[in-house]
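Any read-out appearing in this document is the output of simple, stated calculations on the displayed coordinates, not a laboratory observation. All of these numbers come straight from a predicted model, not from anything done at the bench. Cβ atoms are built from the backbone, for glycine too; each structure is taken alone.
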Structure I
Amino acid sequence: MTRLLHSLALPDGSLDKPRGNQRRRLAAQGLLQSDTGDVEGISLEPGEQQLRGAVAGALAGVKAQEIEQLFASGIEVVPYAAVDGTDPQRDGYYTLRDVELRRGTPVDDRAQTFDGAAKKVGTPDSHYRAVRTNATGATNPFASGGPSEIGLSARADRVQWFDDVAGTVEDATVQRTVVGEHDDLHVFDIDEPSFDDPVLVYRIGLNVEWRSDCRVYDTRGEGRYYEEQQTDGATVGSSTVGSATVGGGLRIPQRQRVSVTDHQYRGAMHLETDRLRLEIPQPDASLAVYRWDADDRLYSPVQLGPSSWRLDEVDILHIGLARIKAQLGFVDGTGSSHRLNATLQRGLDDVLWTVPANESSPPSGLTDRLGPIAREDASVVVGDGDVIKREDVDR
């Protein structure tokens, strides 16, 4: 049975309880070393378990890096569950740390093992999933009093606003429903509740929440899919949801899901909210924008405003489940340059542009360029995925 660690598919039996000599594991010094590398013992913390397994196939190296980056990301809590949601004993919310990857042989990365530490935080029976909005004021050159919104999978239920200081709970009203690439989404207005800094709490299946979360991809200069022919006795695997059997082989996504801000891109950078995609080729930056067309089931290009301003560079500042933040530098061809922060939020199809602390207001030509994809919010939702004990909310 395949299991999901957020969006990454892992072999069943990956999670082991620490016992006896399993409480200490051998880890190669550094990453991606052969079995002949120097080793040292690393202790598991109290309550932690080993999360270990293997990936195989032509894209094993890419998939192993996805696992490594998820462990190293700033995402604090991720779901771990059977694909069919039928293993309540192990299914739950986990924190991750310290993963080690090792090649099957020093010269071949088509089979790799991983070994990390995971700690169970709770389950949907003990905890609500949550987004802490923590809205902050920011200079948005496009602000005109538009609502500050947050998107959430339509699969979620028991959606409520929670004041984690006073303990107040209020109903959360769906403002509208939109269709994304992988899921339908409900959109909520964070100014609806009567208290400040509301927390949106809800229940959602552990094995489906990945569908609508924000994503960053490295295309690696390849097409979207790789087709690998299966032969008798061969092991073909993918650690990313989305692979499918085609004829006598397996069609595997080739893009690498990125979870850390210092990733070195080999191909174009894709920033996605499930309804909006920013495509930024590397290293020669340019900006192409696409919105999800629910009728035609594809991303349609968005025409940016007429202007001489063009993207010159991009720095990814944050990759989370509910939002992506980047700082983009633009030039106009005459020697002038300007930087803006861009926040992409789950389920929304525009960008929230804000002025960095050390920057001036953008020139009119730049706002003309970005206007077709600009949100009008006066505040920025800076929270990301979390969990909250149900007993703290249901009181």
Structure II
Amino acid sequence: MPDAPVDPTQAPGVSTGSWLARELDRLSPRRRSALQWWLEHPEALLVPVSAIVFGAFVVIYGDGDAPAFRASGVDLWTGAGLDVFANQWLQVGPVYLALLGLATLAVEPWAGVVLTGVLLGALQGAVLVWWAMRLARRTARRTGADPVPAAWAIGLVLAVGECVQIALEWGHPEEIAVALLLAEAALLQVSGRPVRGGALLGLAGATKLWAVIGAPVALLGRRPRTIAVCAAAALGVVAVAYLPFLLHGQVRTFEHVWNFDDQTILGWWGFRTGWSEWSLRAVQAGAAVLVGAAVAWRRPLVPELTVLGAVVARVLLDPFRLQYYLSPALVLIVLWAWTSTTPGARRWRLPVAVLAVVVVQARAVLPPDATWWFGCAMVLAGLVLALISERPAQGPAARDLRSSRAR
């Protein structure tokens, strides 16, 4: 009887890694170099692929509030001008409106209304994927993690995991953009660049009002002067963005009514106390700021956790349940898991990436209420995992590690 064929990857003394190396050695130098380049530059593959995926998604599922935002953005430049926020429904900031309006004016005359929605949806989604991958690289370099797997992981999750797609379906990709801006600001602040960090913090606030919960990012500077410089830069950008509308236009933003339901914590409280919806929003923001401040104080060397803590608190307390609210938290959890070098992060990074996809896909099999609470449980679990994994260690070696990460 002839011997059974031998699997070369299982032969004694032959590892899968060495077998793969031999297979790669069989390629011509030119092909091997090309393959190596693609492996080291996932953005070159995932960004254009994500644009195609997002464009197709918008064609099939639509783009939610995006047409109204595009129309308001155009009005900002051509019609209503500084009175654009007389529309109380409009809850995005002037920076996002201005950019979206310019893009619409550039594309719509030759593409038409429908194709403009598809193209701008694909473009915004692809920019978010590229941005998150570059942020993952910078964060990984700071922590000493390998930046290439981090970029691949967050790129794949955002490109095909429907985290971005659900935001596009509702017409709110700016939700993820705000989370990335806050994470960028935190990274700059902890690196000792408070002016740039504060400017990005203010830019996040000028993109959407809920970015106010990122205020604890300033505390990552630790020193009073650094904190003050960051806060001043943020307030300066916010003032430049909003004051023209407040001083010379009609602003009815704070008259908007969401009609909260009583199945949420703050909704339940509002129904029984008669508090206004904006009072409940203020409580929600205040609680998120407190959580973010506590994380900034206890985990100052892991800047993305400050933002994650505030964002998760915002989600858990939100009196208006929409699944795309989960997207910013999911992005930040994946960013942490694939850029941290702690044993907990390394052990859980693959399950975290998978769960970030499952949380969004769960809506296909679960009723809306169950989908929302499942998502809330998962982002809370992600935050707890991150906080436990990043507990400050003790001893000389730990002090040396903290010192190197601070630099």
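Just a few scattered comments:
- semi-axes √(5λ) of the Cα gyration tensor in Å from the coordinates reads 35, 28, 20; which among I, II: I
- Which entry (I, II) yields the derived value -1500 for helix-only ellipticity at 222 nm (-39500 (n - 2.57) for each DSSP H run of 4 or more, over all residues; to 500): I
- When distance in nm of label points 7 Å out along Cα→Cβ at positions 91 and 147 is calculated for each of structures I, II, structure II comes out greatest.
- Per distance in nm of label points 7 Å out along Cα→Cβ at positions 75 and 107, the highest-valued of structures I, II: I
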